[in-house]
Structure I
Amino acid sequence: MTLRYPSADYSAAIGFGGNALDRMSERRDDEAFVTSLRADPAARCILFSGDLLVARGADVAAVFTRLEAEALGADLATAVFLGLDGEGPLFASSVAAPADDGRHALHNLRALAVADVVPERVLGAVAQARSVLGWHATHGFCARCGAPTVMAAAGMRRDCPSCGAHHFPRTDPVVIMLAVAGERCLLGRQRAFPPGRYSCLAGFMEPGETIEAAVRREIWEEAGVRTRRVAYHASQPWPFPSSLMIGCFAEAVSEEIDPRDLELEDVRWFAREDIARMIDETHPTFNAPPSIAIAWHLLGAYARHGAPVIETAPAAAPAPGIAAAG
């Protein structure tokens, strides 16, 4: 069998995907090493107080020096270690909201990312920080015995002193997919979307489910459209609060729309030429998600290249109402 590799790392080019930190996961339990990182004068910190704390100025600065972070209330002795880069160790910490001094501000991370004002080279680390800090804030007690837990492994684990259980940050996998039938693709609209907005269908994976099965199930539930072969395209960390968006294309083998779960306000087929105009913001009626979202990249790939070439897979037992792979 010949292995086929993509010509580029598509995921690294998607918002939140370009995280180049060396996470040093093999040394997180090395207390002397972690202590040396915490004492490093070159240490820097990403700060959250519910929202992301940034320094005001010509550019949005989301990374603070050690002295700046400590002045804003960060304690690097208990901060979460994110990783190393060429400038030194990078940490994440929750702090109290600062006084309105005109030099700092709290901003919604999703809005900042959509506005494309956080430097791309740190956006992935900011997403990592938000997810891990959010997990610590909501997992202070042991799921096994209910006792309070303590931070361990440089912030990437919580341990229970009572029963000895180890708890790790969670990542929730979500499939997001574009069902394609030649020169048409399937999009849906949530009620909360801005006027004219349509996007790829998406949904959380369930226990015991493959990526491919989740793609077929979600399309079947949200649109009543049967699909067969599935091709992976790219993935995106989505820190709201801790999802991993797994972007795929699916080969549609039926075209009648008959939503089963009534979750979406509308589902319809779009011509490929309409997708191109939605992506470049020239369509008179419809618009695509913002470029920070993996849905925009799936739509862009389809608009540029058409339906992906999906290799034939071995036959599989179909789920009810879903065409077998093959």
Structure II
Amino acid sequence: MSGWQPAAGVQAAKNRAAMMRRIRDCFDAAGVLEVDTPALSPYAVSDTQIESLEIGESLVSRRPMFLHTSPEFSMKRLLAAGYPDIFSICRVFRDGESGTRHQPEFTMIEWYRLGFGLQAIVDDTIRVIKAALASALPRHRPDQFEYRDIFQQVTNIDPLTATVEDLAAAAQADDALGKAIGGERDDWLDLILATQIAPQFKKDRLTVLRHYPASQAALARLCPDDLRCADRFEVFFGPVELANGYVELTDAREQLQRMHADDEARRRRHRAVRPHDRLLLAALEAGLPACAGVAMGLERLQMIHDRTDDIRDVMTFSFEANR
């Protein structure tokens, strides 16, 4: 039988191992503790942009179980229990796209810093990326943009006030695309970001995008200075997203409201509604300290290091090779 060989060679494995050592050294130097979290849970995320992998009914729990899409919920329980700054490097699972930038199983670096505001966690993320990539990162200062500003500069529309019709026009959507995207503003904003704005980012440096619309807050708090925006940011290298971070929402009631809103959005998109993580909500009620967190894909970092546009070049076994 053919196709049994690994997707990436020995040098890619050596590069990955060296990168993981540098990342751990970086966190160790900052006093950030490495932690371990479970990959299996009876709960799943409600986020409309993320699909959980369900493994079916467990013989132990007698209910469906899900592979985690991120260690976030468990790590926030640790913080609520009194843990200091923490990080995790683990395998995560997301159903959906498979190809040159996405795989259903990949490695995530996630960390939380107590008391950090938005600019502090942005700076911390740049520090970790520089440590991971070492000399492979070009020596340019990152560009930083406000989400609203870059939309207005590139598309001449205001993402906070534009209608679906405005966004569809900006996307130059035909009837087929309009039907595929539907009537959700955030889906149109994501499309424009991916197809018109991110491709404009300089290909030889990092770009930081800050203050996403409140409708895309996910688990971020709303910006104290402008409740129309969230204290959320993303870091790109060229057009490729590397990291997604928040100043974290700590209010259990608001978190539950957002989960219910996600459920309604998922129903409108004809997607499965998953059980909410009651343990996360209990941890928030007990008291999540003020903190900021980041999730970053290890393989995408290595794509930059190894100078490849295909994530499968840096994965020992890709999803396609395992079929």
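Derivation of every value follows stated rules applied to the coordinates shown; laboratory data play no part. Source: prediction; values computed, not measured. Cβ atoms are built from the backbone, for glycine too; each structure is taken alone.
Match the computed value 3.0 of distance in nm of label points 7 Å out along Cα→Cβ at positions 102 and 126 to one of the structures I, II, and report its label.
This figure was derived from II.
Ranked on distance in nm of label points 7 Å out along Cα→Cβ at positions 70 and 190, which label among I, II comes first with the largest value?
Comparing I, II, the top value of distance in nm of label points 7 Å out along Cα→Cβ at positions 70 and 190 belongs to I.
When percent of Cα pairs over 36 Å apart is calculated for each of the structures I, II, which structure yields the highest value?
I
For the read-out FRET efficiency 1/(1 + (r/R0)^6) of positions 30 and 214 (r between Cβ atoms, R0 = 30 Å, to 0.05), a value of 0.45 was computed from one structure; give its label from I, II.
Of the options listed, only II reproduces it.
Please compute mean count of other Cβ atoms within 10 Å over residues 230-237 for structures I, II and give me the label with the greatest value.
Comparing I, II, the top value of mean count of other Cβ atoms within 10 Å over residues 230-237 belongs to II.
For FRET efficiency 1/(1 + (r/R0)^6) of positions 22 and 150 (r between Cβ atoms, R0 = 25 Å, to 0.05), which of the structures I, II scores highest? List each step's numbers first, then the result.
Working: I: 0.45; II: 0.20.
Largest one: structure I.
For which of the structures I, II does the calculation of helix-only ellipticity at 222 nm (-39500 (n - 2.57) for each DSSP H run of 4 or more, over all residues; to 500) return -7000?
Values: I: -7000; II: -10500.
Computing helix-only ellipticity at 222 nm (-39500 (n - 2.57) for each DSSP H run of 4 or more, over all residues; to 500) on every structure in I, II gives -7000 only for I.
Ranked on distance in nm of label points 7 Å out along Cα→Cβ at positions 238 and 286, which label among I, II comes first with the largest value? Please list the in-between numbers first.
Working: I: 1.9; II: 4.5.
When distance in nm of label points 7 Å out along Cα→Cβ at positions 238 and 286 is calculated for I, II, structure II comes out on top.
Which structure, out of I, II, was distance in nm of label points 7 Å out along Cα→Cβ at positions 38 and 246 derived from, given a value of 2.2?
Answer for the origin of the read-out: II.
Any idea which of I, II comes out highest on relative contact order in percent (Cα under 8 Å, 6 or more apart)?
II
Using distance in nm of label points 7 Å out along Cα→Cβ at positions 46 and 270, single out the structure from I, II with the greatest value.
On the way: I: 2.9; II: 2.3.
With respect to distance in nm of label points 7 Å out along Cα→Cβ at positions 46 and 270, the highest-scoring structure among I, II is I.
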